[in-house]
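Enquirer: Once you scroll down, you'll see the structures, which are given as structure tokens.
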Structure I
């Protein structure tokens, strides 16, 4: 058990010991008005269980996030707050826009290329 858990168990047991009547009512199994060693051991084990239960239900303050791309993956590694469908639609429209732009500029580039071939490079 970690040192902080031992401290928490000790604090819980001290809290229980602060009200002797409740302690006896709760853990005095043989009704002799005293807490003997077996009853105290039971109380100690119950305190440990309660602290462990609290620890399981309490999230840690440090979040560990690991983000990595699979080395053999052929797909791009994209981190986004948008859904996969929205990202795919965005990239689909972007690629269509680039294709249209290229097809609009291509005739101008070909015209300039053939103009240079026929007339030579103007100096």
Structure II
């Protein structure tokens, strides 16, 4: 005597399978979006790091207070870079700040450091 599945058992099995596939699809989409977000953040961080290294390559005597914003083309997209050089917390320090934002996508990286100013006798 063979036993067949009832209509209710089949419908319940289909509902469970549908919920499982929907959850799997959402999980896959979240993974892809997370990867893209991570890539955008990496691009912004690389551009900010490069700009900060350019500032640090200068001697402290060459640094002047400035606040500039520019757009830079990168293979990963267009990046808006804000460079801020200002007086630090003490008269002997410069505060250097670089903020890079990827357009579009909004990923942002901010890097800060302090640099000792050249000592000048009073």
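Enquirer: I have -15500 for helix-only ellipticity at 222 nm (-39500 (n - 2.57) for each DSSP H run of 4 or more, over all residues; to 500), calculated from one of the structures I, II. Which structure is it?
Expert: II
Enquirer: Taking relative contact order in percent (Cα under 8 Å, 6 or more apart) as the criterion, which structure among I, II has the greatest value?
Expert: Structure II comes out on top.
Enquirer: For log10 I(q)/I(0) by the Debye sum over Cα atoms at q = 0.14 Å⁻¹, the calculated result is -0.84, so let me know which of I, II that is. Intermediate values should be presented prior to the final figure.
Expert: Numbers: I: -0.84; II: -0.72.
Attributed to the structure labelled I.
Enquirer: For mean count of other Cβ atoms within 10 Å over residues 79-86, find whichever of I, II sits highest and give me its label.
Expert: Top value of mean count of other Cβ atoms within 10 Å over residues 79-86, among I, II, belongs to structure II.
Enquirer: Volume of the Cα convex hull per residue in Å³, for residues 23-62 alone computed as 38: which structure among I, II?
Expert: For volume of the Cα convex hull per residue in Å³, for residues 23-62 alone, the value 38 is produced by structure II.
Enquirer: Something else: Work out distance in nm of label points 7 Å out along Cα→Cβ at positions 71 and 87 for each of structures I, II, then name the structure with the largest result. Show your work: numbers first, answer last.
Expert: On the way: I: 2.3; II: 3.5.
Max of distance in nm of label points 7 Å out along Cα→Cβ at positions 71 and 87: II.
Values quoted throughout were computed directly from the atomic coordinates according to the rules given, and no laboratory measurement underlies them. Everything quoted here is computed from the prediction, not taken from an experiment. Cβ atoms are built from the backbone, for glycine too; each structure is taken alone.
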